[in-house]
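*Asks:* These notes open a run of structures that come right after.
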Structure P
Amino acid sequence: MITIDSQIWIYYFDPNAPENLNVQKWMKSILQNEIIVLSTIIPLEVSHNLYAIPKISRDDVEELILKWITQENIRMVEVDQHNMLIALELMKTNRNRGIGGRDCLILASMLTQDVQMLVTNDKNLLRIQSLQRMNPVFDPPLILNKGEKFKQ
């Protein structure tokens, strides 16, 4: 099981993003073979950004999001009171590291589902050494094991 952060999905869905090609290449191998755990905040962040792309209609964005989140291998984790309380605890120690509320909700969802791998381009999240991390923006993707430091 993995969690793929919002920005990676935005790169994947936006054909104009410079990162699109590498992310598309990586996603092809992952989408059919992996269970992907998503906090409900992720599709909201993705749609927020896709709505800003003038060449994509809002109806197309809505259709894309619904098709994406209803795939068999996608597991949605709702933002409930339990996850919110975990996120609040995570913010106590991570806010000064540049990790805000939305990211803490994503991390809380990962904790409650025992997800060990985070796919992200966020440098602050890449610094979390308690997780395996991957950044598919690079070719080959940057892979960091638990305990391994992120070097910019």
Structure Q
Amino acid sequence: MTKIIKYSKEEKNNIKLIEDLVNFLFINLENFGDPIQYIENAMNYAFERTNSNGGFAAVAYDDNDVMLGVAVVLYTNMKGVFPENLFAYLAVDKNHRHQGIGSQLMQYVLDNTNGSISLQVDPKNTARQLYEKFGFDVKYLEMRLYRM
């Protein structure tokens, strides 16, 4: 049976947990992931380790406390401008995919956030079907200008 635990700013000094979450995401996001520093920045934002609005990580574990999946939500505090929540990451261990863990994490996020939620997904990512199943749709085309 899968259990989901929500972690947030109360765990901001739990460096081992944060490192485990960052590494889990980095490994399991595979081709659709970000550089590890970006994932770490998002985790620091969620856990209010930086000046931020916070957020949380929802972590799915099996009966032996093995991490099966992680979802990360960041609070934007921008109601009316942008959605109040940014669904930053969702990853399931590659050996446990297609068992409903991603759906459980999605439902947990929906049940534990208030207001609108945005997310970004690569059009080629099969996870897009999961997001659409939960009611997400394409509202805008995102454009970026990268500066170093």
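*Asks:* Have a look at P, Q and say which one yields -8500 for helix-only ellipticity at 222 nm (-39500 (n - 2.57) for each DSSP H run of 4 or more, over all residues; to 500), as calculated.
*Replies:* Working: P: -14000; Q: -8500.
Comparing all candidates, it corresponds to Q.
*Asks:* For distance in nm of label points 7 Å out along Cα→Cβ at positions 79 and 95, which of P, Q scores largest? Numbers along the way, then the final one.
*Replies:* On the way: P: 1.6; Q: 4.4.
Once distance in nm of label points 7 Å out along Cα→Cβ at positions 79 and 95 is worked out for each structure, Q has the highest.
*Asks:* If you don't mind, another one. Give the label, chosen from P, Q, of the structure having the highest value of relative contact order in percent (Cα under 8 Å, 6 or more apart). Intermediate values should be presented prior to the final figure.
*Replies:* Details: P: 27; Q: 20.
Once relative contact order in percent (Cα under 8 Å, 6 or more apart) is worked out for each structure, P has the highest.
*Asks:* Just checking, which of P, Q has the largest value of Kirkwood radius over Cα pairs in Å, for residues 7-86 alone?
*Replies:* Working: P: 13.6; Q: 13.1.
Largest value of Kirkwood radius over Cα pairs in Å, for residues 7-86 alone: P.
Taken together, the values in this text are just the output of simple stated rules run on the coordinates, not laboratory data. Computed from a prediction, not measured in an experiment: that's the story for all the values here. Cβ atoms are built from the backbone, for glycine too; each structure is taken alone.
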